[in-house]
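Have a look at these structures, which come just after this line.
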Structure P
C-alpha cells in the first residue's frame with residue numbers, strides 16, 4: 001500500500017481533470033481499503049439537475065467508466081431530488097453516513113467532492129465499506145481531498161475567464177480536439193454492454209456556435225467599462241442557465257463567446273442557440289436596457305481544426321450582423337441557400 005504522501009505526489013502531477021478524478025479514486029481505494037468507491041457528478045438540462053455516476057472502482061477490480069458525458073442521455077438519469085441522502089450531502093457540504101439496510105452489513109459514507117457551492121464540478125463521493133470509517137480514515141480522506149481541491153482550483157484559474165467564470169480561449173483548442181476524439185474513439189475504461197448500445201444508438205453530432213454582442217462598443221462608450229463588464233457577467237449567467245452543463249462555453253475576449261455543444265441534428269443546435277438569443281433579447285440589463293446577440297452555428301467535421309470551425313461560424317455571425325443583427329444563422333444553411341459561397345482559392349467565403 002502506498003503512503004498518503006505518495007498519493008499526494010501523484011495527484012499534483014496531473015493537469016487534467018479526468019486523470020485527477022481517477023487518481024483520487026485509486027488513492028481512496030489504496031488508503032481506505034473500502035469495498036467500493038464511486039464518483040457521482042451533477043449535470044443539468046432544461047433547468048433540471050441530475051446525478052451522473054461517472055467512475056467506480058471495486059475492491060480487486062479495475063477502474064470503470066459508468067457514464068460517458070459526451071454520449072449520456074441526460075433526461076434518463078436520476079433526478080437530484082430522487083436521492084435525498086446525496087442531495088443532503090451536496091447541499092450541507094458535510095459527510096453523510098447511511099446505516100446498513102436490512103440484509104446488508106455494508107456501510108455507506110457520502111462525502112462532498114468540494115467544500116463550496118460552485119457552479120460547475122459539483123459531485124459526491126460514495127464510499128462503501130465493511131465498517132464505518134473512523135476518525136483516522138476521515139482525517140486522511142480530508143487531507144487527500146484538500147490536495148485534490150487545490151489542484152482543481154489551479155485548473156480553474158488557468159482555464160477560466162476571470163470576469164465571467166467561463167472557460168477561456170486558452171482551453172478551447174484542448175476541449176475542441178477532445179470532443180472530436182472522444183466522439184469517435186472508444187472510451188479508455190470499459191463500458192457495459194448497455195452503455196455501448198446506448199452510445200451507438202445516440203450517434204450525436206457536435207456543433208460550434210459563435211456569439212457576438214450587438215453594439216457592445218456603444219455600451220462601453222455610453223455607460224463605461226464597469227457597466228460593460230456587468231453586462232458580460234450577466235450574459236455569461238444567462239448562457240450557462242440556458243445551455244446544458246455538459247456543453248462547453250468559452251469567452252474569447254471582449255464581447256465574443258464560443259459554445260461547443262452536442263445535438264442530434266442541426267435543428268437541435270439552432271433551437272438551443274435561438275432559445276438563448278430570445279432570453280437575451282427579453283432580459284433587461286441594469287442601466288442599459290435590452291441588448292441582443294448575433295449567433296453563427298456550424299457542424300464540427302472529421303479532421304476539423306479549431307480555426308477552420310471558428311471561421312465558418314464567424315461568417316454566419318457576419319451575415320447575421322449585416323442583415324439586421326439579433327439573429328441565429330447556420331453556416332451550412334447559408335451555403336446551401338447560395339448566400340455564402342466558398343472561395344476554394346483562398347479558403348475564404350464571399351458574401352452575396
Structure Q
C-alpha cells in the first residue's frame with residue numbers, strides 16, 4: 001500500500017492542468033479504496049449558491065478483481081440537499097449511512113474559498129481511510145493553487161487561451177468513449193469582442209481599457225453558470241463554451257447577456273457594447289475549424305452594426321456569409 005500511495009502522489013503532482021488533476025484525484029481514490037462513485041460538485045462563487053454543478057463523475061464497477069471505470073464529464077445542475085448545505089456552511093467533512101451503503105462529503109477549499117465538494121459513494125464504511133482521503137485532498141488543494149496561477153489570465157482572472165485549447169480538446173475527445181456522443185451535439189463556442197475598444201484605449205488610456213476588461217469579465221462570471229468555461233482569448237476578445245442546450249436557449253442566453261452589457265455603466269466611458277458570434281461543435285470536430293466558424297459569425301456581427309449576435313450555422317443556411325465574402329474586407333476594430 002505504501003508504494004501505491006507514493007506512486008499516486010507522483011501521478012497527481014505531474015498533472016499540468018486543473019481538469020487532469022481532478023481526474024487524477026478521482027482515479028487515485030478509486031484505486032486505493034473500495035468505492036463505487038466519485039463526483040466533483042463545483043460550488044458557484046457568486047453569493048449564496050442555490051445549486052451545485054456536477055462536472056466530473058467516476059463510476060467504478062468490479063469484474064472479479066479488476067475495476068472498470070466510467071467517466072462522465074457532462075455538466076448538470078444539482079440541487080443542494082441538507083447534507084451539501086451543511087458542508088457548504090461549516091466546511092467540514094460529513095458521512096451518511098444509508099440502506100444502500102455510505103455517502104461521504106469532503107470540502108475542497110482553495111485560497112480560503114470553498115471551491116467544490118468531493119462526494120464519494122461506497123457500499124462499505126471507509127472512514128478508516130479518512131486520513132488517506134484528507135491527505136490526498138490537501139495535496140490536491142496545494143497543487144491546485146499552483147495550477148490556477150498558470151491557467152488564469154493575470155488581469156481578468158478568467159481562464160487563459162492555453163487553458164481554453166486544453167479544455168476544448170478534452171471536450172472533443174472525451175476520456176470515456178462510452179459517453180453517448182449525442183450529449184455533445186448541442187455545445188456552442190462563443191466569441192465576444194468589445195466594440196470600438198481601440199478608440200477607448202486611444203481616447204481614455206490603457207488604464208481605462210483595463211477597467212473595462214475587468215468589469216466585462218466580472219459580468220461574465222456573475223451571469224454564466226460555469227465559470228470554468230469562460231476565457232480571455234486575447235486583447236479585447238473573450239470566449240465562452242455553452243454546453244448541452246438547444247440553439248433557442250443559447251441564443252436567448254447570449255442575447256440577454258449582450259443587453260446586460262450594453263446597459264452597464266462602465267467607469268470613465270459609460271456604456272460599452274459587445275459583438276458576438278457563435279458556432280456549434282460536436283465530438284471529433286477540428287478545433288481550428290470551430291474557432292474559424294465562430295470568428296466568421298463575429299466578423300459578420302462587426303460588419304452589420306456591432307452590438308449584435310449571429311450564429312454561424314444560420315448565416316450559412318441563409319447564405320449571408322457568401323455575401324460577406326463578395327463584399328470584401330473592411331477595418332472593423
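Any read-out appearing in this document is the output of simple, stated calculations on the displayed coordinates, not a laboratory observation. Note that the structure is a prediction, hence the values are computed from the model and not measured. Cβ atoms are built from the backbone, for glycine too; each structure is taken alone.
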Item to check | Source structure (of P, Q) for distance in nm of label points 7 Å out along Cα→Cβ at positions 109 and 213, computed value 3.3 | outcome: Q
Item to check | Structure with the greatest value (metric FRET efficiency 1/(1 + (r/R0)^6) of positions 173 and 309 (r between Cβ atoms, R0 = 25 Å, to 0.05), set P, Q) | outcome: P
Checklist entry - distance in nm of label points 7 Å out along Cα→Cβ at positions 13 and 37 was computed and gave 3.3; which structure, P, Q, did it come from? => result Q
